[in-house]
Each structure stands twice: as C-alpha cells, then as structure tokens.
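Bear in mind that the values in this text are calculations on the coordinates, not laboratory data. In this text, all values refer to a predicted model and were calculated from it rather than measured experimentally. Cβ atoms are built from the backbone, for glycine too; each structure is taken alone.
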Structure I
Amino acid sequence: MTVRTIDDVLAEARARLRRLSPKDAFERVRSGRALLVDIRPSEQRAREGDVDGVVPGTLVVERNVLEWRFDPASDARLPEASGYDVEVIVLCSEGYTSSLAAASLQDLGLHRASDVDGGFHAWVAAGLPWRATSARPQ
C-alpha cells in the first residue's frame, strides 16, 4: 500500500494546473474569458478573519457540489457549464482547497480549470474589487 499525505496530493494537483495570480484571474474574468467560482462555505465568506466579503460577479458554488454543477453531462449542472472548454477559475480562502477542486474539475474533462494562487486573501491584498458582507469597512 502506498501512503500519501495531503501535501503529496496537493503537489500532484498543482503540478497539472496553470495557477493564476489574482490579477491574471481578474483580467480573464473581466474580459469574459473565464468564470470565477467561489467555493468557500457561507460561514467563511461571511467571516474571513479581518476580511469579510465576496468578489462581485463571482459564481458561488460550495465545494461539496462543485463537480455536479460543472459537469456538462450532469442533470444538476449550472447553465454556465456549457461544455468541457469552459474556463473555470476556482477561488477559496487561501488557495489550497481551490487547487484540489480545480484538479477535480480537470478530472471531469474541464481541461482549462485552474485556481487563484493565494485565494481570496491574495485577491484582497492585490487591491482587486471585493464587497464586504458585514458592516466592517473594506
């Protein structure tokens, strides 16, 4: 039996992804070339330490249903899951879970799936648009 750690699994996932910086992801989404998908649980989107918020225009699809929503052959797919050539950029809190999720989408045949290096925290640190989900100022 081969024993692998989560670090091994993460490294294998990232080895086949073309991870994007927050600015590159923003440009791809802004130009209409890609979909940005936030997979953070609702509690995490609502309270992310010192940063509460969401990226405007992002599709929110929690991690536990991601594959069903983006598999073009699934009855539970989203309208945006129009084919295997859709570019899906996955966003999580810090860029770990998103790498595993993007690799899973690639396993389904969505060969252009990728993720945001550093996640939502890196997005905010890069000064990119986001909207607070509480009374806390940006």
Structure II
Amino acid sequence: MQERFETFTVLINRISRNIRKIKNQEMAEYNLRSAHVSCLYYLYMHKGATATDLCERCEEDKATISRALDYLETNGFLTCESKCVKRYKSPLILTDKGNEASEKIADKINSVLNAISGGLTEEERVEFYRSLSIVSESLEAVSKK
C-alpha cells in the first residue's frame, strides 16, 4: 500500500512539475508564467472569456486569475472592452500581442500532446483520460469530507 501511495504521489507531482516547467520555459521570452499561459490559451481557444469563465476552465482561484489578468492587461496581452461595474463578468479579448503569444502556446500544447501520446494507441489514450478523471473525481470527493 505504501509503495502504491509513493508511486502515485511521485508520478502526479512529477507530471505537474514538468507541465509548469514546459509552460515557464516556452513563455520566458514573453515574461509569462504558468497561470498566464492557461489564461491566454483559453482566451485564444474560446475567442475571449470572462474572469469567471477562466477560473472554471483553469481550475484556479479568483485571486490567482485576477493577478494573472492584471499582469496580462498591464503588459498588453489582453483588453477588457466593457466598463462594467462587475469587472469579473466582463468579456476579455486578446490583443495582437496576446494572439501572437497564444498561438505559440496552442502550437506548443499540440506538439506536447502529440509527443506524449506517441506511445499510446487511441484506445489506451481514451482509457488513460477516463482513469485520470475517475482518480480526480475520487480525490475531490475525499477532500470534501
């Protein structure tokens, strides 16, 4: 049982650390960090979003997304065209600079996904994601007890 726990936690931590490392390496030229990458990717893929949408899609808390969006807006990656009182529900749009960085992010994500899927058949990949979803949902349920 202890070996199972150690293997599980080490592998999950290693995967998470490598994802952050890839995000940070690829975006160093733009001075972006991991949370910025996720925001830009989802804004790019969905042709805009609100901060509320990004919290859900990125699985990040409101404070993390708010800091990331402030940085991205201040540095010219996105704009908020609405002057709504509830800024958190205002649509966010990528600028040209944001689109350029986001396109590079999307390309890198696709190349990473292709590289890590290379050793799996389509059926194995589908089963892997199904299993990962079950583990994620089970951990979430246990953490709420």
For which of I, II does FRET efficiency 1/(1 + (r/R0)^6) of positions 78 and 118 (r between Cβ atoms, R0 = 30 Å, to 0.05), calculated from the coordinates, equal 0.35? II
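Out of I, II, which one gives -23500 for helix-only ellipticity at 222 nm (-39500 (n - 2.57) for each DSSP H run of 4 or more, over all residues; to 500) as computed from the coordinates?
Numbers: I: -9000; II: -23500.
Derived from the structure labelled II.
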When relative contact order in percent (Cα under 8 Å, 6 or more apart) is calculated for structures I, II, the one with the largest value is I
Computed 10, 34, 32, 20, 4, 0 for P(r) over Cα pairs in 10 Å bins from 0, in percent - originating structure among I, II: II
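Going by Cα Rg over 2.2 N^0.38 Å, for residues 62-101 alone, which of structures I, II comes out largest?
Working: I: 1.19; II: 1.13.
Once Cα Rg over 2.2 N^0.38 Å, for residues 62-101 alone is tallied for I, II, the winner is I.
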Output 21.6 (mean count of other Cβ atoms within 10 Å over residues 38-45, calculated) maps, among I, II, to structure II
